[in-house]
Structures are given as structure tokens and as C-alpha cells.
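Structures are listed in the sections that come next.
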Structure I
């Protein structure tokens, strides 16, 4: 079990949110280790809480938004892949509290890069990556092209359910 939880307040640039816990609902505990504009943070965590509630009702998901260096360390530690990635999911296990639905880590640096490459806003890209991570928390995977297509369709449907339209996202 990897529980991100709340790391406490951090210094931030004026007009940005960093290291703030947003207990949006019973479905999401979110914190950021990077600077994110407050309105963008509010919109993202609101959409994430809604998606979490749809997929894992009655449980809370811990979300940590971080930089490439932090997600690279997690990727190396837990997947033995020494590279940054966009999103990592850690399902709850038998040691988790009964109301814990799992953990999701997202690199905001990668969100911004991929958003530009995919023609998305940072919000749309981040919500799509969160939805993707949530699907992994439910046990779904995409081991082949057909499964990837179905996974992407479910991701887009989740995004649409919170008013976000994306066609292309991720790598």
C-alpha cells in the first residue's frame, strides 16, 4: 500500500496552489507538490472527485500531483522503470483502511507537455489521466491494442461525464 495522504503546506508562487489538501468530498484527498493555478486546481479536483465517486463509491482515493522527478522515483521504486511517466496507480490492498480506494500519482510537468502535444488544455489532459488511473484502480488493464481501444473509450466516457471532451490524451 502506498498512501500519499497530506504532506503539509509548502511554499508557493503568488496565485498558485502547492501542497494544499483539497478534501473535495468523501471520494478524494488531493495534494500538489507543484504550482497549479487555484481555479485549475479546483476544476481538476472537482472532476477527479466525481470520477472517483462513480468508479469506487464509498471509498476515498488519494491523489498526489507532483513533478517529473518525483514520479520517476516512484516509477523506479515500484515498477522498476527508471523514467518519468504521466500517471501511476496503486490499488488498495489488504493492509489499506477499508475506506481507501487506492492512490494515484500524476506528473503535472508531463500533463502540460502532453496537453500541448495532444491539443488539450491542461485540465482536459489531467482529467483524462486521472480517469485512466482510476480505471486501473478498478482492476482494468490494456495489455493489447483491442484492450487499449476499449480502455481509451471508457476514459473518454468518464471525461464526458464531468464535461470534459478529449479525443487524444497521454503519450
Structure II
């Protein structure tokens, strides 16, 4: 069952990627992706529940059949333990139990995908906020910071020179 959906899961996994240069498109795709994964999750969860109920039905049906004709199943003495062990060995029970386990695995996998889609929504909000605040601008902040520091140093040097010049002028006037 999960093997049949591997291409779909791979496609969803691909859609979960966020391209910071296509934020608008990613935001527009988000509701559809959430709907797609949510619908698959609901179907898988429903299928898992249906198969779990079927496992119980097959188990009960086998229990009645074993009690009605224990010799057919190779039981000499009918006990709860003997019946339970015999049920587990029946191909019909093993087959439906395998199907139920696979359906449960698929539902769990899709629940993780649904959580990933919700996380993607948060990441889109954060990345959009960063874009709005020019986080992705081409300006190299380290070189901009160095330029500002250099400008500040130049300004401080001029202030010191002016202060020394005035101090010398005051001293020459006072003499």
C-alpha cells in the first residue's frame, strides 16, 4: 500500500521545498498542498481504522469457527490460549493484519507530512518577513559596516584635529 503511494509521497516531499526566490508562488501553493496532504491523511486514517475493525472481525470469526470445530484446526483441548495461538497462525488473519499494519504505517507517514506542511507555513511566514526586512538584499553588511566605521574614524580624526588647532590658537592668543 505504501509502495503504491511512493511516487505521490516523493512529489509531496518535493513540494515541501521552499525557494526563497519564489516566495510568492510558494505562499500561493501552500493552501493546496495542505488540502492535498490533509485529504490523503484522512483517507489513510479511515482505511487504517476500517482494516483494524476487519482484523477484529476476522479474529472473532475464526474464534467462533475454532470453537465449533477444534479438530479441523488441530486443537485437542479448547482453551483461550490454544484459540489465540491458532488464530495468529491462520493465513486469513495474518493477511488482514499485514494490511492493517501497512495502512497504519501510511497514516502515520501522512501525519508526519501534514506536520511538515504546517511547519512549511511557519517557515514561509518567517522567510517572507526576512524578505520584507531586506534580509536577502545584495548589500554586503560586513562591507557596509566597515564603511560606516571608517567614516566614524574619519569624523573623530577631524574633531581631534579641530580641537588641537583651536587649543593652539587659544594658546598663541594668550601669550
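What follows is calculated from the coordinates using simple rules that are stated; it is not laboratory data. Because the structure is predicted, anything quoted here is derived from the model rather than measured. Cβ atoms are built from the backbone, for glycine too; each structure is taken alone.
Numerical summary
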read-out	value
Read-out distance in nm of label points 7 Å out along Cα→Cβ at positions 42 and 130, computed value 3.4, structure in I, II	II
Comparison of I, II by percent of Cα pairs over 23 Å apart - largest value held by	II
Source structure (of I, II) for Cα extents along the principal axes in Å, for residues 106-161 alone, computed value 76, 17, 15	II
Value -14000, calculated as helix-only ellipticity at 222 nm (-39500 (n - 2.57) for each DSSP H run of 4 or more, over all residues; to 500), assigned to which of I, II	I
Ranking I, II by relative contact order in percent (Cα under 8 Å, 6 or more apart), the structure that comes out highest	II
Structure from which 19.9 was derived, mean count of other Cβ atoms within 10 Å over residues 98-105, options I, II	I
